Each structure stands twice: as C-alpha cells, then as structure tokens.
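In the part that follows, the structures are each spelled out as structure tokens.
Every read-out reported here was derived from the displayed coordinates using simple, explicitly stated rules and does not represent laboratory data. These numbers come from a predicted model, not from an experiment. Cβ atoms are built from the backbone, for glycine too; each structure is taken alone.
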Structure 1
Amino acid sequence: MIGVNMNSEQIEKNLALLAQKMGELGITGTILLLGGAVMVAIVKNRPSTRDIDIVVATNDAQQYRAIKRAISLVAQENRLPDEWMNDDVTLIVDQIRHPQKPTIWRDFGNLVVYVPELEYILALKLFAARPRMTGMFKLF
C-alpha cells in the first residue's frame, strides 16, 4: 500500500527518523537518494512524492539487512506504508553506470545521504521508461 505523499520537509523528517533508528540499532550507513525524492527535495519541481527511492551503498550483506530492518521499523513506528522507502531502483542502477560525481546532500550522523548529478536522474528515468517508449519513436 503506497499512500503517503511526502513533501520536502517530510522527506527530511523521515530520513532523520531513519538515522535515529539506525543509531538505536548501533549501525551507520550511506544511501544514494534518487527518483521523486530528489525532484521534491532538491530540484523542487513538484510538491510531493509517494516514496523515497534509494540505493543502499554497501557490499556488506549484514549491514544491508540492518539498514533494511531500520527502514521497516521506521515504517511500523510511524504508520508509514511498507514501501515508504525502497531500493527497487537498485536493479536499474546496476544495469547502467553508477553516478560519476555524487555529492553529500545531508549528513544525519548515522546516515549520510548522497545525491547524483541531475543528468544521472534523467538517464535513470529514460532507462526505466524505455519499454513504454518503444512505440513513440517510429522511423518513416
């Protein structure tokens, strides 16, 4: 069930809650913020997003599971949908090159949030939409 529209302030609040939960669990981590959350919180070209798309920046399976657990606990404790934050976009990121120059957007202590260059966001959007776009471009 996706049903919570988050504005820029709510995105930051929920990320801060995640950082707090990670601290309670004794973990730290880094994520790459993507999708609608970047458009809302950084580009400010739309008022809200229904979820926060991320890539968990780790190759350590135990740390990955701990961060995912923290995300789940934040959802449970704050009445957020299970999908309030998800890393489904990782499948796409793994198929194309990774961002060349991600920058730190926020450092919440236990959680550091990076954002990619805006051209990367556009490339992701185009890559994700490619099956739906096949009929749009016909050669005569």
Structure 2
Amino acid sequence: MACPYFRPETPIADWPFPPRAPLGQPYDGICSAAGSRPPASTVRECCNFGYVRGRCPSFPEDARADAHRFTAWESNGGLRVVWVVERDYQPVEYGEFEWRPDADPPRGAAPVEILIQGCAFARWAWRRARDEARR
C-alpha cells in the first residue's frame, strides 16, 4: 500500500535487502503533496509503504486516503490491474484498468496517481511473471 501522494519513478537499486514493497519493489520518486523529491529516508520509510498520516510532514491532514493497494492477473496479453484506495484500512474507492507492455497509456479510467503507481506495479508484476516462466 503505497502513499497516495507518491509518484514512483525508478526502482531503488542501492538497497541490498529491501523489504517486500506494495508496488512490488521499492521506488524512488516524487511526492505530489510536497511537489518535490523527498529525502531518501522518507522514501524508504513512508512513500513506498503508505499509512503515514502523522509520520510524514508532507502528508495532508485532510487526505481522503491513507494508501493505494494493487493486485493483477494476466489478461489478453497484458495485465488486469485492480486498485483500491484505503483509509483507516477500509476501502473507499476501487476500480481496475488494463495494462499492456506494448501500449501506453493503460485502458480504463482511474485517477492519475493510481495510474502512475498501478503501472509501476504492473511493470514489476509482468517482469516477475516472465522471470518465473523461464525457470
């Protein structure tokens, strides 16, 4: 469950044993609430994991969501990505979109933060599925 204000950009390469991350792997990126790149410690402790109300100085107190959650499965040569917006560990909104490795943007309506995070998750899930198929 990534922070709803986090815009992942690139996977974090210098984390030797990263924890399991909600977007599949930890990312570096931008905080859309602050409009800037957070310090590395904030990215590692907050942005990638969500539920940071009261812990992150950039997280808006009146935010309608605490985190975004994703899951995906293969469908029509791509992935069907299901997303859930959570607050207090309860769903407040959900939807889905279709992601294909050869198409941009994904098909389906979703808020921009959901699409950015969901596509990062989908790219990771797609690579992971391909890697497992080769084993």
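Remarks
- Which entry (1, 2) yields the derived value -6000 for helix-only ellipticity at 222 nm (-39500 (n - 2.57) for each DSSP H run of 4 or more, over all residues; to 500): 2
- Source structure (of 1, 2) for relative contact order in percent (Cα under 8 Å, 6 or more apart), computed value 29: 1
- For distance in nm of label points 7 Å out along Cα→Cβ at positions 89 and 113 computed as 1.2, the structure of 1, 2 it came from: 1
- Parent structure of the calculated result 19.4, given that mean count of other Cβ atoms within 10 Å over residues 41-48 is the read-out and 1, 2 the choices: 2
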